[in-house]
Structures are given as C-alpha cells and as structure tokens.
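Here, each number is a calculation from the coordinates, and none is a lab measurement. None of the values given here were measured: they were computed from a predicted structure. Cβ atoms are built from the backbone, for glycine too; each structure is taken alone.
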Structure I
Amino acid sequence: MNEVVAVELRNLRLEDYLDLRTSMQKSYPQWLNSIWEEHHIRKLLEVFPEGQLCVLHDGKMVGTALSLIVDYKDYGDKHTYAQITGNYNFETHNPDGDILYGIDVFIHPEHRGLRLGRRLYDARKELCESLNLRAIMFGGRIPNYRKYADELKPKEYIGKVRQREIHDPVLNFQLSNDFHVRKVLTDYLPGDKESMDYATLMEWNNIYYQEKELLVNAKKTVIRLGLVQWQMRHFKDFNAFCEQAEYFIDAVSDYQSDFALFPEFFNAPLMAPYNHLSAADAIRKLAEFTEPLKEKLAEFAIAYNVNIITGSMPEIQADGSLLNVGFLCRRDGTTEKYEKIHITPSEKSSWGMVGGNQVKVFDTDCGKIGILICYDVEFPELSRILADQGMQILFVPFLTDTQNGYMRVRSCAQARAIENECYVAIAGCVGNLPKVNNMDIQFAQAAIFTPSDFAFPTNGIKAEATPNTEMTLIGDVDLNPLLELHSFGSVRNLKDRRKDVYELTLKVK
C-alpha cells in the first residue's frame with residue numbers, strides 16, 4: 001500500500017524561516033542576493049500575521065505566500081515593488097486599506113506538480129473575502145518574455161499567452177486562477193532580466209466586497225418573494241376589490257416577504273359594470289380606476305412593509321393613447337411606473353392599445369429588479385438589456401387564457417433565467433370571469449425560475465404553485481450564487497457574449 005503524504009495549509013511562523021529560505025533559494029537561484037532575511041519575515045509576522053501563509057508537504061514547509069494590505073489610492077497603477085513594500089520595511093501595510101497585495105509566492109521545485117501554489121492562491125482569496133477587501137493585486141513576472149522581446153511588445157506577448165499561443169509558466173498560472181491583467185508595469189522589479197524589467201499588474205476582484213457595512217437598512221442577499229395567483233371573481237365595488245387585494249398582501253407580509261407580485265390585469269373584474277359598452281370603451285372605463293388603485297396599493301406597501309409589483313392595468317396618456325402599465329410600490333413610499341412594450345394582437349384589435357417605450361431596471365432595498373409584462377418576456381432583447389443594467393430578479397405579471405399561451409410565457413421565462421443569470425418570478429390569474437368581454441377564462445401556474453448550474457435546482461425551478469388554483473407562492477432566492485455564477489459558472493452567458501460580432505442597443509426616446 002502506498003503511503004499517504006499529508007498536505008497542510010496554515011499561517012507562517014518564525015520557526016519556519018529556514019525552510020522558507022531553502023525553498024526560496026531553490027525557486028529563485030538567479031536571485032540569491034535578494035532572499036528574504038529573518039528580520040523581514042519577523043516584521044511581516046508583526047504587522048500582518050494572518051496574511052503570511054505557508055503549505056507543508058509531509059510535515060515540511062515547502063511553499064509560502066506573503067502579503068500586505070494597502071490603501072490602493074496611495075499608489076495607483078504606476079507603482080514599483082519597492083514603493084509597495086516601503087523599501088522592504090513593510091511600513092506601507094495599512095489595516096484600513098482596501099487591497100490585499102501579494103508580495104511573494106514560491107514553491108520548492110521538488111514539490112511542484114501537486115497544485116500547492118493553487119492552494120496558496122485559494123487561501124489568499126478566502127482571506128480577501130473574510131477581511132472584506134476589494135481585491136487581490138500584485139506585480140507578476142513574465143519570465144519567458146525575454147525570448148520574444150525582439151518581435152513582440154509586452155501587450156502582444158500577454159495576448160498570445162492568453163490565447164495559449166505562447167506558454168509563460170507564471171502568467172499562465174495566474175490567468176488560470178481567475179486573475180486578469182490590469183496593466184503592464186515598467187521598471188517594477190529592477191534586475192528581472194527574464195521579464196526585461198516588465199511586470200503584469202494582476203487583479204482578482206472580490207465579488208462579495210461591501211464598501212461599508214450598514215447595521216440598519218443594509219441590502220439583503222436572501223430575498224423572499226410572494227406571488228399572488230389571483231382568482232378572477234366579481235366584486236360589488238372598488239372597495240371590495242381592494243379588500244381582497246389587501247388580504248393577499250397581508251398574507252405574504254405575514255411570511256416576511258420582500259416582494260408581492262400581482263398578475264397582469266388582475267383588476268379586470270372592475271370592468272363588469274361596463275360590459276354593455278364596446279371592448280374599447282370598457283377598457284377605458286377600467287383605466288379610471290388605475291390611479292386610485294395605485295394609491296391604495298402604495299399605502300398597503302407602507303402599511304405591510306412589502307414592495308408591491310401591481311401587475312398591470314390600463315392607463316390613458318395625455319395624447320389619448322392607451323398603455324398597459326404597472327407600478328412598483330416600494331415599502332418606503334416611493335413609486336415608479338413600468339410599461340408593456342409589446343402589445344398582443346388581441347390588445348391592439350379589441351382595445352386599441354399601443355406599446356410603451358420605457359425599458360429600465362429598478363433599484364430596491366433588495367437589489368436591482370426588472371419587470372416585464374406577459375408578452376414582453378417572449379422577446380429576449382428586453383431582458384438582456386435589463387441584465388446589462390444589473391438586474392438580479394425579473395418579475396413577470398401575465399394573463400393567459402389557454403394552456404398554450406401559458407406555456408409560451410413559462411418556457412420563455414425559464415430561458416430568460418438561464419440567458420441572463422438571474423431569477424425570474426411569474427404570476428397570473430386563474431378561473432373564469434363571465435360577463436366581462438375578453439376575460440372569460442384564464443390559465444396560470446405561478447413559479448420561480450433559476451439559472452441552471454450546480455448552485456441551483458437541476459430543473460431550474462425553485463418553486464411553483466398548483467395550476468389553476470387561487471393561492472400564494474412563497475419562495476426565497478439567494479443573490480450570492482448569482483455573483484458566483486457570473487464569474488465562476490460552468491458557462492457564463494453574460495461574459496461570453498461575442499460583442500466583437502454583435503451588439504444590442506437600446507434606443508431611448
């Protein structure tokens with residue numbers, strides 16, 4: 001039986017110095033006059049002990065990573081190694097800084113091939129996250145550049161290394177560990193003849209970095225959604241309708257939901273008294289309830305401490321045109337309007353509706369959200385524009401009469417979650433509404449969809465309601481896995497777009 005050789009990662013200790021010195025001498029035979037002395041290591045352990053890491057192989061210290069914390073604005077992108085280390089006395093270390101700056105990493109040559117360097121890099125990343133630092137940075141050597149200096153500029157050399165046309169043992173390793181080249185530095189480390197005195201300023205960004213920790217009103221990362229699967233029914237008047245809406249808001253609020261989502265045209269029962277009119281005239285009568293309903297729902301948002309997405313309702317514009325709109329009623333009392341961009345053939349022919357022009361993301365106390373009304377989710381351009389604006393959750397209030405129509409909305413909503421690396425929540429109306437033109441039957445199943453990767457359900461469905469039954473659907477979505485997905489997912493739909501081949505432009509009117 002082969003003996004198992006243990007690997008241990010821990011903080012560096014002063015008694016490790018002799019092993020450190022040996023490893024460094026073997027790693028940098030051309031730099032024997034620049035080996036760290038014991039007083040250097042002692043000083044580093046005094047000012048920043050948690051930043052000095054080492055890895056042991058079979059009980060022997062064989063690799064080291066040394067770091068400082070610096071306030072990057074004090075140095076900028078044109079610094080040298082001597083400047084960043086304070087001429088090697090490390091007085092540049094600033095516990096209140098924003099950057100974990102790597103000043104050295106090396107592995108004893110006899111112990112390479114075990115990915116020990118990667119362990120040290122991963123430990124640095126964990127340290128950066130735990131200390132809430134903005135990024136890891138360091139100046140990286142490009143030791144193979146000397147072979148190509150006569151034919152390639154540093155920028156061209158880096159490009160060929162990135163494309164795997166040239167192998168550079170240091171730069172290739174750093175790129176494979178999710179670092180990117182921020183800038184080419186000149187005269188960074190005088191005497192580095194292999195790199196021709198050039199260096200790459202490498203950076204790894206901490207996606208969890210928070211500029212300032214707030215004890216009150218901090219943005220949440222786990223968001224609770226309350227979706228209302230609304231049963232169509234007749235109401236004797238506007239107040240009775242508002243009582244039913246308040247009932248659902250109260251219900252999702254009792255579960256501490258952050259959002260309440262209502263369906264498209266869930267206020268259609270208020271059209272019943274006008275069924276003797278033409279469909280175009282009846283919908284304009286319904287539009288008379290839009291402003292008072294918005295005001296009522298805005299009051300509920302404050303009273304029940306929940307952000308309300310009001311589904312949709314008709315609104316007459318100053319020029320007499322009719323839009324399909326809704327409102328985000330925040331729990332802080334502010335409101336914003338969203339508009340349906342793509343109008344269905346039925347909305348055009350029966351009601352004379354026209355499409356709106358506003359496509360935007362909304363800021364909330366739970367992150368950035370987008371809202372697309374029903375048919376709009378079937379046009380991938382809209383949600384991609386919202387994703388480019390930072391959308392994390394897409395809400396889709398819809399109204400479909402048949403199962404075919406519902407499946408179009410559902411299938412497209414699931415696709416939008418994958419394409420845009422976001423959550424998508426859909427909610428519609430169910431049941432029958434006789435004696436209201438164009439609203440006879442409805443089919444719906446509320447659901448919350450996720451991207452498709454290891455951190456999410458394998459089928460991309462976080463939660464779903466019982467079809468065609470009045471109910472609420474409550475579900476939690478965590479924003480942190482989205483951050484991980486953007487940078488480290490199995491596929492990265494947003495980052496991997498070929499913007500050199502195609503682009504998407506929003507025409508602002």
Structure II
Amino acid sequence: MIKNKNQLTRRTFIKKAGLTTSLFSFYPLPFSSIFSNSTDDKRIIVIGAGLAGLSCAYELDQAGFNVILIEARSRPGGRVSTYREPFSDNLYSEMGAEYVDSSDMYVHEYCKKFDLKVLPAKQYDGVYVKGQTSTIKGLRSGRDLLPFKGALEGKLFGQEVQYIQKWIDLVKQKGISSPEVQALDKISVEDILKKGGAPKDIIDLYTYANATEATAVPSKMSALYMVLSNTRTSNFSENTVEGRIFGGNDQLPKTLAKKLGTKIMYNKPLQRLDYDSNGITATVKENKRLVQIPAKKCVLAIPASILKNIDINPGFSIEKINCINNQQYGHAMKIAMQYRQRFWDNNNSIGQRVFTDTPLRRVYHFSIDQPGPRGILLSFTSGEDAIKLGRLDNNKRLNIAQNTCRNLWPEAPKFWEKGVVKYWNEDPWVKASYSFAGVGQKDFREILAKPEGPIFFAGEHTAFQRASMNGAIESGLRAKGRIEKSRDTII
C-alpha cells in the first residue's frame with residue numbers, strides 16, 4: 001500500500017531522473033528515442049488507457065500538449081471490454097462496461113463526434129424470485145405480486161424508499177450540510193433500512209436490486225449516499241432507459257486510441273513514480289526491463305485498487321493515501337452464453353431481460369441488435385454471489401449458469417453451444433469491479449480527485465457519476481481542464 005515517505009530533495013530527484021540516460025543506453029528500446037534526459041516542458045504522461053485516460057490524453061493532444069499515454073494492457077478501453085471471441089456468426093458481448101443512459105452526455109457527445117450510434121437496450125420484462133415467475137407488466141397491473149414482505153404493488157425497484165422517506169425529507173428541510181444529514185455517512189444502507197422499520201425481505205430485495213447495480217452489499221454501502229441519491233433523483237429502476245454503442249462499446253476507446261496513434265504505448269505497466277515541484281519520472285516495465293520516462297506533469301487514470309500498490313516517491317498526503325488504500329470496490333462477474341436458437345423470444349417465455357435472485361442476478365438477451373438465429377444470453381452478478389462464483393473454476397461457473405437458465409427457460413439445454421466468463425476481481429489490472437461510496441467515505445471522491453503537486457487524478461472513482469463510462473470521461477475532462485489552468489506553470 002502507498003505510504004507517506006520523506007520528501008525528495010531536488011538533487012535527489014535530478015539524480016533519479018538522470019538514470020534515464022543510463023537505462024536507455026544499457027537497454028536500447030524501440031521507443032527510447034522519443035524520450036530525452038531533458039524533460040519537454042509541455043510533456044504530459046497519462047497512465048491508464050481506459051476511457052478516463054483516453055479522453056484526457058485525446059483532449060490534451062488536441063490542446064497542443066505533448067502527450068504520452070502509457071497502458072499496462074495490450075489494448076485500450078480498460079473496463080470497456082467487448083468480446084468477439086469465441087462467438088459464432090459475428091456475435092459479440094459486452095463483458096465490461098455496458099450501458100449508456102440518455103443522460104450520459106459525454107459519451108453521447110463523443111459518439112456523435114465519431115459517428116457512433118447508441119441503440120436502446122431491452123428493458124426489464126421478467127422477474128424470477130423465490131422460485132416464482134412474474135412479469136413487469138403483471139407487477140404494474142397488480143396481477144402479479146412480489147413474494148417479499150413489505151413490498152408495494154406495481155413496482156420492482158425502489159421498494160426501500162418508503163422506509164427512508166423521513167431522511168429524504170430531512171435533507172430537503174435542513175440541507176445536505178446539516179450535522180444530522182452528514183451523520184448518515186457513519187451508518188450503512190442496511191442500518192438505515194432497519195432503523196426505518198424495513199423487514200428483512202426489503203433489505204434482501206434491495207440487495208438484488210440497487211446493491212447489485214453498485215456491485216456491493218447493503219452492509220458496506222453509505223446510507224448518506226443512498227439518501228442523497230433518492231433526494232436528487234430517483235435511483236435506477238425497471239423504467240430506466242439504457243443503450244449500448246451499436247457494434248460494440250469498444251469502438252469508442254478504439255477510436256480515441258486511433259486518434260492518438262503512436263502516442264499510446266501498450267504493455268508497459270507503471271512500477272514507480274517519482275516527483276517533486278520540477279516534474280515527474282515514471283518508471284515503467286517493458287518486458288523484463290525498467291525504463292524511466294520524465295515529464296512535467298502526470299495524470300494517474302488507474303483504479304485505486306491498483307494505484308495503492310504502485311511505489312510513489314514521495315508518498316501523497318495522508319488523507320490521499322487513506323482514500324487510495326481504503327476506497328471501496330465491489331465484485332462483478334459476467335457470463336455470456338451462446339445458444340443455437342433464441343428461445344427467449346417465444347410467446348411463453350418469461351421474458352428477454354429477467355431480474356432474479358439467483359446467483360446470476362440479471363439474465364438478458366444481449367444480442368438484440370445482432371442478426372441471425374443464434375443469440376447470446378448475458379448474465380450480470382455482483383456482491384456476495386459474485387464472490388461465491390469467483391471461488392469456482394470456469395467450468396463450474398458455466399454449469400451454474402446453464403442450470404439457472406434452464407430454470408428460467410426449460411428448453412434452454414437443447415440449444416446450448418458455448419460460454420465465456422469474465423470475473424473482474426481476477427483481472428490483474430483492476431482487481432475489482434468499480435467503486436462505490438462506502439460507510440464513512442463521503443469525502444473520498446473529492447480527495448481522490450485533488451491534484452498533488454505535478455500529479456493529477458482521473459478514473460470513475462474520482463467522478464461525480466462514478467461507476468460508468470460517462471463518469472470515466474467526466475474525470476478525464478476534469479483532469480485535462482485542471483492541467484490547462486496550470487499551463488502557465490508548464491510553459
């Protein structure tokens with residue numbers, strides 16, 4: 001984990017930066033000629049080619065800065081990951097970031113700029129909980145009832161609101177900054193629901209509903225964040241209109257990467273970062289060699305789950321270190337299943353997008369905008385169910401997925417062909433799903449986003465709209481703007 005180390009003197013920093021020449025001369029590398037021992041006064045290094053780093057680097061490049069984007073993977077996109085293999089008939093599946101809401105202005109702006117289309121995804125139409133099958137249409141009409149004690153008729157999501165209404169009213173009466181409201185950050189969602197008189201069934205339903213979207217569990221989620229979310233606007237629900245980039249979400253990061261061209265360097269994970277008021281030196285690994293790259297400023301656009309293991313010299317402020325080391329992240333797994341026929345389209349089907357309390361949580365027809373008789377069912381599970389599935393090998397995960405689909409669609413087994421699994425907590429460059437507001441972490445986002453000397457920060461964990469592609473881009477644009485404001489200290 002990052003520690004608060006003694007400040008480097010200017011002489012020590014220059015001595016460290018001076019290693020660049022010897023490293024390049026000892027290990028002649030393909031890209032070594034790009035760098036020199038004297039730092040380009042306008043060079044900015046961006047670490048991480050997810051949407052946060054890509055958008056930041058792209059906009060800095062457009063503004064005339066000398067940008068270098070360093071990425072540990074062999075591809076751009078980070079948690080945007082579109083799988084085209086091993087599927088047949090040119091099918092594909094989003095195994096990472098998936099949805100673009102109508103309010104995701106930054107994603108929509110880039111898509112318009114790059115001539116990418118966003119098509120609406122299927123909304124929820126089926127429900128399978130406690131072994132009982134129902135439809136969204138049936139719930140809305142009152143014909144079907146949720147088998148959860150305390151649940152209201154006519155809806156699926158948002159059942160918890162009735163039990164936190166007095167705190168929502170408190171925010172409206174006394175404001176966000178009042179001590180009574182701020183104190184909510186010290187308790188969890190589970191705690192506040194119990195205080196509001198919610199039965200266990202409602203807490204369980206929240207776990208399968210909004211906590212699943214956050215990839216978290218109610219016992220670790222901040223009650224303050226939950227109340228504020230319901231004060232400002234309604235939470236995610238079965239009525240939320242979502243979309244995807246037609247042809248695959250990976251087209252956006254690939255387009256940004258193409259615009260940056262040779263300014264992106266892949267397969268070079270950051271090992272160490274040295275900095276003082278004069279600039280930074282990033283030490284990256286290429287194959288088995290360590291290479292130092294000097295720059296005037298740097299943007300760290302990597303998750304806190306990875307950043308906490310990077311050697312930073314000197315260490316950041318104590319409050320920054322605390323946030324990096326303790327920022328809460330969830331667990332998430334996706335399983336894509338290819339079937340020979342799209343049986344979920346049949347008249348007697350439970351639906352095409354099904355809300356469940358099974359280990360798969362969400363199961364839905366992904367290939368809705370892809371032609372052909374074959375189709376892909378995609379599942380999204382998180383929290384404790386993702387952790388449990390995460391302990392199993394892929395064969396067992398796929399067996400559970402097939403059995404679950406058989407319960408939802410009895411004819412499913414005879415059409416099964418193949419499947420693929422992505423468990424993000426196993427991914428070496430994320431080791432998590434995405435961030436969420438944990439108990440006691442009301443100030444984390446602001447602290448994580450705050451620059452430290454010549455180092456700036458981006459990533460969905462620093463965004464107002466965290467856990468989304470739009471939030472990642474938002475953070476990248478914010479970092480770019482802060483660097484531009486400090487331009488007079490660069491030139």
Structure III
Amino acid sequence: MKSIFPTLLLTLLTISFFFLGAPSVQAADSKPNILYIIADDLGWKDVGFHGADIKTPNLDKLAAGGAILQQYYAQPMCTPTRAALLTGRYPFRYGLQTAVIPSSQTYGLATDEWLLPQALQEAGYNTALIGKWHLGHADKKYWPCQRGFDYHYGPLIGEIDYFTHKQHGVTDWYRNNKVVNEEGYSTTLLGNDAVKWINEQSAAKPFFLDLSFNAPHAPYQAPQKYLDMYKNIEDPSRRAYAASITAMDDEIGRVVEALDKKGLRDNTLIVFQSDNGGTRNAMFSGEVDTSKLKIPCDNGPYREGKGTLYEGGTRVCALANWPGHIPPGLTIDGIIHTVDLYPTLIDLAGASTAKSKPLDGVDVWKTLSTNAASPRTEVIYNVEPFRAGIREGDWKLIWRTPLPQGVELYNIAQDPSEKNNLADKYPDKVAELEKRANELAAAGVKPLLLQAVFKSFRESLHMPPALPDEEFQLMDDPETPEKP
C-alpha cells in the first residue's frame with residue numbers, strides 16, 4: 001500500500017504557505033523600517049497642523065494621515081533629549097541632564113549605555129544617522145559610527161553655520177568619521193543624503209534612519225528662494241526662521257517620496273519630533289550671539305521655552321505615521337515621553353533590551369496605534385542639583401533649590417499654560433513630589449558639565465583635584481578659596 005504521508009505533508013505545507021505566506025517573507029515584513037525625524041528648537045506652534053502661518057505641507061500631510069501627539073515630552077535641551085531617545089533612560093542617570101555639550105568640552109554620552117541603534121543592529125537592521133549628533137565630539141569613542149550607526153553624515157556638535165558648516169571657524173561636517181568640505185545649505189544636503197541612502201536600501205533588510213536636522217536652530221539662515229516666500233514677515237529673524245522650517249519640510253517631503261518610489265512606505269513607521277521647545281530666551285539659543293535679535297519661536301499656549309522646565313520648553317511638536325497601522329486623523333492626548341520610544345521601537349523591531357540598563361521608557365505602541373490610555377503617568381522633566389521638574393498624573397512640580405528656593409505646583413489638565421501656582425494651596429502634594437525628586441536625585445549621576453566646569457575652576461586656581469562630591473559643596477559655600 002502506497003504511503004499517503006508525502007502527499008499529506010505537501011498538502012499541509014501548501015496550506016501553510018497559502019495562509020501564512022513564505023516564512024522568510026513573513027519574517028522580513030514583521031520588522032518595520034523606522035524613519036525618526038528630529039527638528040532642532042522648533043516652536044510647538046510653528047507648523048501648519050498647529051495653526052502656524054509657516055508652510056509645512058509635508059508635515060501636515062503626515063499628521064493628517066497618522067497621529068498628532070498632543071502631550072509628547074522631551075527634555076528641555078538638545079543633548080539630553082537625544083540621549084533620552086537613544087538610551088530609553090532619563091539623562092540624570094548618566095550625567096547629561098544639565099544643558100548641552102559645549103564645543104569646548106570633551107565629555108560625551110557614557111559608552112556603557114546600550115543604544116537604540118546597537119540593539120537594532122543586532123536585530124538585523126541597517127542603521128544610519130543623517131544629521132546632528134551632539135552626544136560627544138572630542139573623542140572618537142563617542143561618535144555615531146562607534147555607537148551603533150553603520151553610517152553617519154552631518155555635524156557632530158550642536159550648532160553650525162548652515163552654509164559654511166562651521167562653528168568658531170572650524171568645519172563640523174562629517175561622513176563616517178572623516179571631515180567633508182562641501183558647499184550647500186545644510187538642510188538640503190541632509191535631505192539629499194537621506195534620499196540617496198534610502199534608494200540604496202533593500203526591502204529584504206529593515207532600516208533605522210535617524211534624520212536629525214539642525215533646522216530651525218540659530219543662526220537663523222535660509223536660501224533666498226525660501227526667504228522670498230515670507231516677504232510679508234517684517235522681522236528678519238522670524239522670516240529666516242520660517243524659511244528654514246519650510247526648507248526642512250520640503251526635504252521631509254522628498255524623503256517620504258523616496259520611500260514611496262522604493263515601495264517601502266507601507267512598511268515604514270515615521271516619527272517626527274522637536275528636540276525641545278522653541279527658544280524664547282537668547283541665553284538658550286546656543287553659542288551664536290542672538291542677544292540683539294527678536295527670538296522668533298512660538299510655543300503657542302505653553303509657557304516659556306527651551307531650557308526651562310515649563311511646558312513651552314518640554315512639550316514638543318510631534319507626530320507618528322504608519323499606513324495601515326496608525327489610523328489617520330488621530331489626536332492622541334495620552335502622555336508620552338521621548339524615553340518611551342526606545343522600548344516601543346525595540347519591541348516593534350523584534351529586538352532585545354537584554355543589554356540595556358534599567359529603562360525609564362515604557363512601550364506606548366497601543367497608545368500610538370489605537371489612542372489607548374497611555375501607560376505613562378509620571379514625567380520627569382529633569383533632575384539637577386539646583387532644580388527639578390516632576391509630573392504625576394495632572395500635578396506638576398517645579399522646584400528650584402538654590403536659596404531662596406522657589407516652588408511651583410500646577411494642575412496641567414486644568415492649567416496647561418501654567419498661570420496658577422497652587423503650591424500654597426496643596427502643601428501635601430508639594431511634599432509628595434519633592435520627596436520623589438529627592439529620591440531620583442539620590443539615584444542619579446552628578447552633571448558632567450558641572451563636573452567639567454568645577455575641574456577647570458580648580459585648575460585655574462592651581463588647586464589639587466577635588467575629592468568625591470567636593471566640587472558640589474562649593475555650590476553651597478559662596479566663599480571662593482584663596483589662590484595658594
């Protein structure tokens with residue numbers, strides 16, 4: 001009697017193939033491409049989908065076709081936000097919570113942190129950073145290609161001239177660890193390179209592209225054709241700022257078009273965010289002098305801007321778009337912080353967090369894709385030796401500790417513009433959030449910037465190296481040690 005086993009096996013395989021698809025194809029399709037776009041110092045209101053008169057048709061289209069993230073939080077400044085994204089951990093955990101890394105400093109993001117591109121590399125992704133880094137420039141061990149990116153093109157530090165690509169007369173424009181001297185407007189060059197890189201990708205292998213524009217950060221510059229689009233704006237800073245945003249939007253449109261032409265768009269998750277709120281105070285505009293300019297950013301209803309713990313400095317313009325996975329027209333009010341994208345993207349990519357340090361981020365994919373309630377109830381705006389910002393539910397504490405201390409308590413749900421300080425009315429809530437801030441501070445690392453500043457201070461006075469924590473005792477003692 002002839003065995004029916006081969007026929008049965010073939011039938012089962014055929015049915016499996018028909019209903020499930022070829023195993024290799026299914027595995028490839030289960031890993032989305034990830035395009036993460038970061039703007040630099042973009043005001044919350046300075047996009048079309050938030051009501052601006054600045055032209056951003058490509059971002060508006062992505063917003064309409066996906067989800068607008070109404071309570072998306074970043075850190076108050078650039079370096080900390082970029083670190084938070086790539087580590088899934090708040091920057092006070094590794095000393096990057098205070099300000100940005102100045103061009104004169106030599107420290108960087110700790111090399112024992114396991115970064116998002118490293119995890120995605122291990123999961124089979126091609127990884128690229130096209131644009132700004134600002135997580136360490138003085139030592140090559142901190143550079144992007146040493147931290148999990150297969151490819152990097154753009155500046156290492158935080159601020160450049162858009163046309164010369166220089167800061168303090170030094171070119172800061174790199175491709176894979178080598179200085180590149182070339183002409184062109186930085187935003188356009190980054191867009192060109194992103195399109196080229198996408199055209200080199202294959203559907204057989206997923207990719208992670210961190211497209212990080214230096215626009216619209218100061219100095220406010222744009223090509224003449226974009227400036228001409230805003231002749232109606234009288235203030236030259238606002239005109240150039242608006243022009244630089246539209247130039248960035250055009251490049252985002254070109255990149256999305258490249259995905260379409262390659263047939264990759266339907267399997268690509270796009271996330272867009274600003275790295276912090278728009279600048280409202282010249283002292284936070286960077287190393288370029290803007291003290292005589294009218295700062296052009298608009299954060300809409302939110303108080304203050306970059307560098308502060310108020311909503312204007314930390315609640316940023318953001319969206320997510322993935323055809324077939326994020327329904328069009330969503331407005332998501334759930335709280336999301338930049339640290340949350342680390343575990344969210346890791347999970348979508350089928351990657352592992354086994355090498356990560358304990359994460360502060362939580363997986364928010366259900367919130368992004370279905371507008372489900374966010375699993376996040378707490379936001380750590382920042383924890384530093386001299387201030388802290390904590391939100392638990394609707395309650396937000398801003399605590400400035402140098403004497404005389406300042407304490408502010410707001411109900412963000414009722415008062416998102418932070419006009420009514422309720423600290424005197426709810427002392428128990430203040431005490432609860434202050435206790436939480438102290439707990440976090442005790443578990444953190446002293447700011448690397450302050451460590452570097454105090455080290456330079458001691459060296460200038462020919463003092464011996466500080467004992468552990470001694471430099472921070474100087475902050476409590478206003479008397480300057482006498483020079484030996």
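Hey, distance in nm of label points 7 Å out along Cα→Cβ at positions 203 and 459 derived from one of I, II, III reads 5.6; which structure? Corresponding structure: III. Using the calculated result 25 for percent of Cα pairs over 40 Å apart, pick out the matching structure from I, II, III. Computing percent of Cα pairs over 40 Å apart on every structure in I, II, III gives 25 only for II.
For distance in nm of label points 7 Å out along Cα→Cβ at positions 267 and 363, the highest value in the series I, II, III is held by structure II.
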